[in-house]
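Structures incoming, each one as structure tokens.
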Structure I
Amino acid sequence: MHYFAWQGPRRMLYCRTMLRALLDSVADFDVVHVDAFWLYPGLAASLACRLKHTPYIISPRGMLIEGSVSLGQSRAKSLHLATAGRFMLDGAAAVHLTADLEKEQSSSRLRGRPTFVVPNPIDIASFEGNESRAQVRRRLNIPETAFVLAYSGRMHQRKALPVVIRALERVRRTMEDVYLVLAGPDRGQRALLSNLVSSLGLEAAVRFPGRLDRPALASVLGASDVVVLTPYEGENFGNACVEAMGLGLPAILSHNVGVASEAVAAGAAIVTRVDESDIAAAVERLNGDRPLAQSMGARARDYVLGRYSPRAVATEMMSHYQAVSSTKRFDTSLRSTGVEEAPPKPDVR
């Protein structure tokens, strides 16, 4: 592990010494994995690899999905995609995507580059709580018999949390034992969400525990009955909801979450539109049939432990590293992005 000090604004992580180190070393490696698509280290690694004819893989982590590009600083992102980002993608031997949905929604920006799908690893074994279910509910003033929805993640406009809150208001018209816990850091939405909760008369039913450390978050999820992640386009994978499913929670997901189709196939989730009536119907179904919710939760845990364990993901990723380094490699030079044969390399370092 090598660390470098950045120069200039931290936001871009510019570092001259990193580029020099890369130019000195990348030729010694069989394959390089670039995991910083928007930041200087990713551009530096791509440039060094192309100059030294070393194949590299890029993981955009959902950054090529239209919803991600168009949200926030879309002008800066569009400029990057047309210049530095295009340079990085055009020289990549392969592009690593974390879900079939990401592959589908990124295809127009990839220009036919080879791709493969391997999910993010989720280490449930190290995700343990420090409070019991009863302790958490007492602390949050939630009845033991209540049905609790949990959201884990940033409070950001992309997450469509106002839709979830309005769905809760619909549900509580007939089911007053339903509560919502919104756990995570504020990214510009907390005040809006609090005002919406007050306007709908839901102060007694919604909890904002804020940003939690890992044990505290695991405890809150363990005290919940279902995880909700129903964002707008641009969500990509959905790490937080997969963690919750790994703890035995069924999921209510929108079709914009990368893992949604697999989770439904595993019998671990219900997929809805980003629509308050759809989300409310899913909540009412699970609250009205607690045995169904529990059985879906058990399937969710089995699904996560089998599909997303670090060992399973690492094994799958290693096969792609070996394929890139030992069968065919892209000419990563600045002159061409065509395919050429290269002698096989037996080991990957």
Structure II
Amino acid sequence: MSNPIRVGIAGLGRSGWNIHAHTLKNLPEHYQVVAAMDFDAARRDEAAQTLGAATYDSYEALIADANVEVVVVATPNFLHKEHVISALEAGKHAICEKPFGASAADADEMIAAAQNAGKLAAPFQNRRYEAHFEKVREVISSGILGEIHTVRLCVHGFGRRWDWQTLREFGGGQLTNWGPHIIDHALQILDLGDDDANPEVWADLRNVLSSGDADDHVKIVLRAPGRPVVEIEITAAMAYGQNRWLVAGKNGGLTGNVGALEWKWVDWSQMPERPVERTPTPGRSYNSEKLEWQSDSWSGQHSDELLNRRFYEAFFGAVREAKPLDISPQSVRRQIWVIETAKRLSGF
């Protein structure tokens, strides 16, 4: 492309450097990283040498750079709203690392600021492009599993952390780390419309192993009329981990992980009808029948790099070709509301 988008990255930590800088560097036809900001001098030097970017030690200096069109906000969670709004008011588009604010009110303020500035505020929900998630949605939408009554999503691990992301004061915890991805998947499957009421939320957050005071064990249940019950479990304190997906429907179910899924179903139209019998079952037995199962499976190569690339290619289309954002901030607001509600209900 003859007109790549000029980007400034705020925060050169794990996300800012490993995700955003790496992805943008590999999309030279679409993007040029022209500026970067971090409080750490060694990180600034690395950005200057590797990317050829101007570097700054303050956020104010970064957004004042007239060469920057888009600011990637990869600063600590508690600064996201402030930094996104400041970038918009400085005439820049903004890409916000997850979470997209600490509350639904934060999200509303950023959405309003983008509308007032005539700029884009894009939540970086890269995992909405995950192949396994897209396949699960495809299988559910096909109707082959029948009416879905339960969906269970798990991200399980076992281990201690003691960095800044274990502290509430910095917006840390598993709920704001993995939660924006998994809750986003859950809400896409619930498929609530803009005019629908928010789901009923039950939540239990605990601090089990981490050295800080933020949550490292999260259990959330979402319910809405006419929708399946969705259970979410995100934990760093589960020695025996379970599959990412469990989907249960009237005709069958699905299970699996990010690289492989399997599902099976019964075609009830090919089975004999079973009207209720009020007489005793012969031999005092339970009802039983041989089910004629059908099955299918999927496997795929999981690549975070591909997810990031898809996000940035779509964002390029929104900026340079005036296409709608693939992932709008409005579509993420309810997710932020669920996170906020879960924290409130659990005293976090």
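Bear in mind that the values in this text are calculations on the coordinates, not laboratory data. These numbers come from a predicted model, not from an experiment. Cβ atoms are built from the backbone, for glycine too; each structure is taken alone.
One of I, II was used to compute percent of Cα pairs over 18 Å apart, for residues 144-215 alone, and the answer was 52. Which one was it?
Clearly, the read-out refers to II.
For helix-only ellipticity at 222 nm (-39500 (n - 2.57) for each DSSP H run of 4 or more, over all residues; to 500), the calculated result is -13000, so let me know which of I, II that is.
Attributed to the structure labelled I.
For mean count of other Cβ atoms within 10 Å over residues 8-15, which of I, II scores largest?
Evaluating mean count of other Cβ atoms within 10 Å over residues 8-15 on every structure, the highest lands on II.
Given a value of 3.1 for distance in nm of label points 7 Å out along Cα→Cβ at positions 48 and 176, point me to the structure among I, II it was derived from.
II
Volume of the Cα convex hull per residue in Å³ computed as 171: which structure among I, II?
Answer for the origin of the read-out: II.
Quick check on the output: 152 is volume of the Cα convex hull per residue in Å³, for residues 112-239 alone, derived from one of I, II. Which one produced it?
It traces back to II.
Of the structures I, II, report the one carrying the highest value of mean count of other Cβ atoms within 10 Å over residues 128-135.
Result for mean count of other Cβ atoms within 10 Å over residues 128-135 over I, II: largest is II.
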